[in-house]
Structure P
Amino acid sequence: MGQLLDLGTTHAWLSDELRPGATNSGVVVDDDGITVIDAQLTPARGAELFAAIDALGLPIRRLALTSSHMPFVGGSAAFVLPAVYGTAQVSTHMDQEPNIEGCCALYPDDANELHTLLDQPCRRVTHTVNEPAWLTPSIVAAPLAGELDQNLIVQVPESQIVFAGAMCSFGVTPMAGLGSPATWADSLDTLLGWGEIFVPGHGPIGGNEEVLAQQAYLRACVEAQGDPSALGDGPWREWSGQEYHTINVERAALLAQGKDEPPAALLRLLGVS
């Protein structure tokens with residue numbers, strides 16, 4: 001469940017849960033209609049988001065996906081008509097069949113709803129964003145490396161709001177099973193130059209302090225050099241999704257060794273090994 005928070009010409013759909021898979025979305029109103037940022041984890045959650053936006057009485061023209069991972073795209077079937085924007089990497093991933101059983105392992109609380117993806121598959125990307133570009137007179141979309149090599153952020157320059165989506169996770173441990181914790185941390189420096197108010201993919205709306213805390217965490221994962229017990233102390237000790245610490249530390253160490261492969265901790269969580 002979530003609620004639509006009015007931020008002026010923009011709105012944020014905020015989850016009332018603080019856990020992996022319980023994601024936020026964005027809504028930006030332009031003269032020609034609405035742009036939605038991210039579509040929730042499951043078809044049911046996407047339909048709930050759609051109903052709240054539909055009550056605004058304006059057409060939904062665009063759906064921007066900040067990641068190809070299921071918490072951001074699983075409800076996209078609810079948005080039948082909008083053009084779908086994503087990076088080239090997101091587009092490539094969305095052309096593949098989803099690993100529903102793997103998603104159920106990652107988000108067991110949502111397993112029943114995730115199986116409905118078989119009948120309500122995700123939308124595919126119709127427009128790729130390869131460099132910063134104005135999607136409308138009000139918003140700019142830009143690729144940025146994070147939990148993927150090519151995530152997407154959406155900026156509302158007039159209000160200094162950035163819908164960071166999968167780039168940011170406040171109060172919920174981010175997961176870099178396929179990304180580079182070091183590169184992600186560096187990208188957050190770039191992100192800070194894009195705005196002052198950040199709507200994360202997970203957790204409450206934040207500012208510089210929350211972005212810097214996530215950056216410190218990702219760098220601590222690199223500094224642990226493959227040993228989860230060496231992860232330093234910080235606010236992340238209180239975040240939900242503690243099972244992701246080992247994944248992130250192992251992934252950082254593998255990349256430092258020149259091995260671009262999923263960490264064993266992620267494969268165990270997925271039930272692969």
Structure Q
Amino acid sequence: MPVIHPSAVVDSSATVAETASIGPFCLIGPNVTLGENVRLHSHVVVEGRTSIGDGTEIFPFASIGHAPQDLKYKGEPSQLVIGSNCKIREHVTMNPGTEGGGMLTSVGDNCLFMASSHVAHDCKVGNNVIMANNATLAGHVEIGDFAIIGGLAAIQQFVRVGPHAMIGGMSGIVNDVIPYGLVAGAHASLSGLNLVGLRRRGFAREEIHALRQAYEVLFGEGGTIAERLDQVEAAMGETPTVRGMIDFARVSSNRGLLAPKSEHGS
């Protein structure tokens with residue numbers, strides 16, 4: 001039987017795994033699913049059509065699955081799906097999807113959401129993502145695996161952040177961030193590659209060298225971004241990490257690529 005504190009309110013229609021634990025003063029709605037070994041500390045609210053994967057831990061005063069902060073939302077039966085082994089700290093908010101965004105907000109496995117971070121409607125957050133305190137995602141944002149979003153950073157709607165990218169604290173992101181990119185600044189610009197993160201995750205020296213060469217060509221002078229992408233593909237397109245960067249950059253996007261301050265191409 002799950003361990004449920006007497007002060008918790010758990011709807012009889014909720015699906016709660018036998019090994020789940022629900023602490024004092026939690027509120028669990030009728031369409032919620034809690035997986036094995038999910039642990040909710042005190043004062044956690046989980047509402048809506050929300051599924052929480054095995055081993056995820058949620059700390060006090062988090063609000064998970066309430067209606068999106070979108071004036072177009074009319075109560076459609078959208079979902080929030082959270083993966084396994086995530087840690088969701090105090091005052092975190094996560095909202096389900098909307099009809100205009102595919103009806104789903106999804107969060108991968110092994111993510112850390114520090115206090116007061118926010119995942120808005122229709123976001124797609126990958127695996128092993130870290131969002132530091134007060135970091136916020138607007139609607140329809142996509143975050144790749146192993147990306148790190150620094151404290152107080154804000155990412156505008158429809159922006160894509162590639163895998164292994166690092167967003168510095170207090171950055172404002174209005175354009176797509178390439179995989180492995182390093183971003184900083186109040187009105188943020190690309191400031192290189194996330195070399196520290198790449199080394200920590202065991203990328204080979206040759207892969208990192210290829211990425212640095214690709215970065216220099218892609219954001220160098222002369223021609224357009226599209227022409228420089230062709231150059232990178234011709235020279236280094238067989239390297240898997242570089243191929244990931246190329247494929248990311250070629251996707252049609254509402255926001256275009258974030259570039260270094262010296263970049264004047266289109």
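Where a number appears in this text, it was derived from the coordinates with a stated rule and is not lab data. Worth saying up front: this structure is predicted, and the values here are computed from it rather than measured. Cβ atoms are built from the backbone, for glycine too; each structure is taken alone.
A value of 2.6 was derived for distance in nm of label points 7 Å out along Cα→Cβ at positions 178 and 202; which structure in P, Q was it taken from?
On the way: P: 1.6; Q: 2.6.
Structure of origin is Q.
Hey, relative contact order in percent (Cα under 8 Å, 6 or more apart) derived from one of P, Q reads 9; which structure?
Here the read-out was taken from Q.
Given a computed value of 2.5 for distance in nm of label points 7 Å out along Cα→Cβ at positions 82 and 258, which structure among P, Q does it belong to?
Going through each structure in turn, the value belongs to Q.
Here helix-only ellipticity at 222 nm (-39500 (n - 2.57) for each DSSP H run of 4 or more, over all residues; to 500) has been calculated and equals -8500, so which of P, Q was it run on?
It must be structure P, since only it matches.
Which structure, out of P, Q, was distance in nm of label points 7 Å out along Cα→Cβ at positions 170 and 250 derived from, given a value of 3.1? Can you show the working numbers first?
Details: P: 3.1; Q: 4.0.
Going through each structure in turn, the value belongs to P.
If semi-axes √(5λ) of the Cα gyration tensor in Å comes out at 38, 18, 15 when worked out from the coordinates, which of P, Q was used?
Q
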